[in-house]
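Structures for review follow.
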Structure 1
Amino acid sequence: MKRVACVYVPHFVAEIERQRHETEMRPLLVAEGERVLGACARAAALGVVEGEPLSEALAHCPDACVIAAEPPRYQAAWAKLVELLGRHSPGVEAERWGLAYLDAAGLGRFYGDEEAWCEAVRQQAWQEVRVKVQVGIAKSKFVALVAARSSQFGPGYRAVSGDDRAYLASFPVEWLPLDREPLRRLGLLGIHTIGQFAALSSAAVAEQLGGDSAGECLYAHRLARGRDDRPVRARPQQMLEAHVEFSVPEVRLEPLVGALARASERLLRDLKRGNLAVRRVELEARFADGEAAIESTWVGDLLAPRRLGALLQDLLARLKGDGLGVMEAWLRLVGLEPWVGRQLDLFAHAAGRERLEGALRALAHKHSPACVVRACLVDPHTPLGQGHRFALREVCP
């Protein structure tokens with residue numbers, strides 16, 4: 001059965017900036033030149049429309065906090081969120097910042113039910129990207145979008161299992177993709193809900209709302225009747241994979257890292273030859289009892305052998321093998337894209353780490369190395385699942 005999920009982040013640009021600047025008291029406007037790129041919910045409620053001149057927006061809310069836009073930052077955050085969604089669905093269509101559609105057919109059974117799937121997506125989006133997403137699931141894209149938009153008044157997600165047309169009937173007609181003039185005409189006709197609009201015949205819609213907007217209005221009329229057969233057009237993620245197998249269960253961390261590092265040499269050569277950056281590193285292991293586990297981590301950068309080795313140590317340490325050895329493992333480099341320079345087009349984790357290291361060195365220089373320490377793995381030979389000990393080491397100025 002076809003099931004489509006919609007992940008919706010209202011006022012996406014403004015929410016990214018609000019998390020950075022923690023501006024809760026005043027309306028927030030994000031300006032790109034003389035136009036409004038993003039507006040928070042409070043500003044929108046006062047009449048601000050994204051894309052309008054900044055001067056008009058300030059006329060609606062003169063006490064707004066205005067922030068200069070940084071589009072690469074928003075693209076980076078959106079890319080990370082889309083990558084995250086790809087861990088929960090085989091198909092993700094990123095329509096625009098703040099709106100994505102996912103193939104959700106059969107996913108509920110892997111999480112218990114569809115509601116549990118929605119909650120997992122919401123929690124991970126908040127933990128990793130610091131955005132509050134709204135999720136809707138239905139038989140079609142438009143109904144899933146309406147469900148996601150309306151979920152703000154509940155737990156943040158909504159799954160529609162009944163008739164699409166019946167579900168849409170009570171929502172305001174303004175939620176349909178109609179321009180101002182058709183909406184004005186519908187208001188004059190006393191049509192205020194999607195159900196009332198759906199009750200009109202196609203001929204009546206063409207007659208009353210025809211002209212230049214006839215095609216748009218007839219399309220919205222089909223949506224109002226629950227007729228939306230648009231598929232999820234997912235962009236396939238490029239991936240490289242390496243596989244290792246052991247004749248006897250391997251419990252030691254160092255041999256596991258070494259075997260995976262050797263198996264990944266070809267992958268790294270391919271990355272270097274194509275000048276490709278990696279979004280995510282994923283590690284899947286099958287243990288001696290037949291059970292399997294998967295761990296992944298975000299990269300968003302070029303990948304060198306030393307860094308891959310460190311990531312492998314971390315991923316293997318996180319695998320829950322209960323002390324059982326690994327029989328085979330798969331290393332996957334997911335989401336390959338041409339490297340275009342350090343422009344945050346994937347995500348600025350590397351730049352953030354560099355700033356952190358610089359700050360730590362500055363603190364150590366200002367005070368003393370003993371005042372600034374970091375946690376380091378003590379024994380990389382500890383068997384998986386038996387816990388790992390860390391030591392505190394001084395940061396050199």
Structure 2
Amino acid sequence: MSRPSILISGASIAGPTAASWLAAAGWDVTVVERFDHLRDEGQNVDVRGTGREVLRRMGLEDDIRSHHTRETGMAFVDEDGSTYASFPAGAGDSDGSPTAELEVLRGQLARVLYDHSASSSQYVFGDHITALHDDGHGVDVEFDQAPVRRFDAVVVAEGSRSRTRRLLFPDTGVHELGLFAAYLTIPRAEDDDRQWRIHVGGNGRLVHLRPDNVGTTRAMLSLKTDIRGLDRLDRDTVVGVLRATYGDLEWETPRILAALDDAPLYTDQIAQIRLPTWHSGRVALLGDAAWCAGPFGTGTTSALAGAYVLAGELGATPDDIPAAFTRYEQILRPQTDRAQTFVPHHGHPRVEWRRKVMRQNLRLIGGPIGRAVSRVVPLVTPPPVNSIELPDYSPSALTQP
């Protein structure tokens with residue numbers, strides 16, 4: 001009897017994780033990636049709770065820990081760089097710290113997951129899906145480059161702006177949050193410490209600096225705005241907009257703006273994905289393509305947990321793929337829906353009195369009294385996706401060799 005076949009679109013975090021588990025469960029796995037190479041760049045991400053448990057079951061936790069950025073916590077700073085609120089890194093998953101026990105660069109995590117799955121899955125780079133034809137017994141997939149192929153199931157593990165998702169759902173479920181972010185990598189300065197430092201600049205503007213483990217510093221400029229399409233502008237126009245928008249801010253802002261000419265730059269119009277269902281027949285969505293909650297704290301963990309559950313359910317009933325997709329969604333949706341109740345634009349005050357209130361609240365919560373209380377009662381509720389109870393599947397699927 002031939003092995004069941006599956007196509008996964010997307011080679012970031014969720015796709016390679018699902019590929020590893022499905023291959024271990026006996027599936028013939030193909031992963032297609034639009035880019036012509038593995039994208040092993042990216043900013044800091046955290047791995048918490050169930051995400052870390054998935055890595056442990058894959059035998060990868062120690063490998064990922066070797067890539068730890070060594071970020072020691074979060075600090076809010078004034079124009080002169082003085083700290084008025086600080087939140088040390090969490091020692092576990094229940095203290096609600098913004099900085100997790102395990103912080104890594106997205107690209108390094110993606111590389112480890114790819115390396116782990118490459119020998120058991122076929123990867124195709126530089127191609128993408130253009131059409132899906134599900135006849136109830138299999139899915140005929142048309143590609144931009146390759147000839148048509150037939151699979152028993154298809155998983156779309158792309159980003160929040162997934163193009164393939166549009167082939168399944170005319171209403172793509174994109175819910176704009178009114179936030180724009182620019183991410184760049186800049187030279188490390190002598191006084192850059194190991195904290196995630198944030199300056200709240202007013203008029204909806206935040207400036208972020210974070211440490212990495214490769215000798216540079218990761219910067220982010222985030223902006224609350226009603227303007228759409230900033231992420232689709234050409235680089236020179238984006239650089240001009242950023243300099244005009246942030247040019248009056250102090251602290252490390254001039255340093256970041258000066259680096260814009262040469263630094264690697266990525267921009268994103270931040271949105272959540274809210275869909276009535278994540279699957280249709282033999283095709284399912286996974287990760288940000290299905291349930292993106294935003295940029296702060298849940299994406300990586302939910303991608304790892306979601307990939308594990310999806311693969312486990314498919315492995316349990318490979319002869320009833322729609323039923324497996326239904327169970328996968330039933331297990332994960334309550335937690336991912338709750339994670340979307342956190343709206344990050346609240347931390348981007350536009351008017352001065354709100355900025356002052358935010359500052360006072362942060363000073364209280366991030367001061368000695370607030371930190372003492374948080375040891376008993378978390379003052380920042382950890383995202384619910386971190387506490388998903390991972391099902392036990394067959395013994396062979398629990399721990400990979």
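Every read-out reported here was derived from the displayed coordinates using simple, explicitly stated rules and does not represent laboratory data. Please read all numbers here as calculations on a predicted model, not as lab measurements. Cβ atoms are built from the backbone, for glycine too; each structure is taken alone.
Relative contact order in percent (Cα under 8 Å, 6 or more apart) was computed and gave 23; which structure, 1, 2, did it come from? Could the numbers behind the result be given before it?
Working: 1: 14; 2: 23.
Answer for the origin of the read-out: 2.
Which of 1, 2 yields 15.0 for mean count of other Cβ atoms within 10 Å over residues 80-87, as computed?
Source structure: 2.
Looking across 1, 2, the calculation of FRET efficiency 1/(1 + (r/R0)^6) of positions 64 and 160 (r between Cβ atoms, R0 = 30 Å, to 0.05) that yields 0.25 traces back to 1. Structures compared: 1, 2; top value of mean count of other Cβ atoms within 10 Å over residues 144-151, i.e. the largest, recorded for 1.
Going by percent of Cα pairs over 32 Å apart, which of structures 1, 2 comes out largest?
That would be structure 1.
Quick check for you: by distance in nm of label points 7 Å out along Cα→Cβ at positions 8 and 272, which of 1, 2 is greatest? Top value of distance in nm of label points 7 Å out along Cα→Cβ at positions 8 and 272, among 1, 2, belongs to structure 1.
Which one of 1, 2 has helix-only ellipticity at 222 nm (-39500 (n - 2.57) for each DSSP H run of 4 or more, over all residues; to 500), as calculated from the coordinates, equal to -9000?
Considering all the candidates, the number was obtained from 2.
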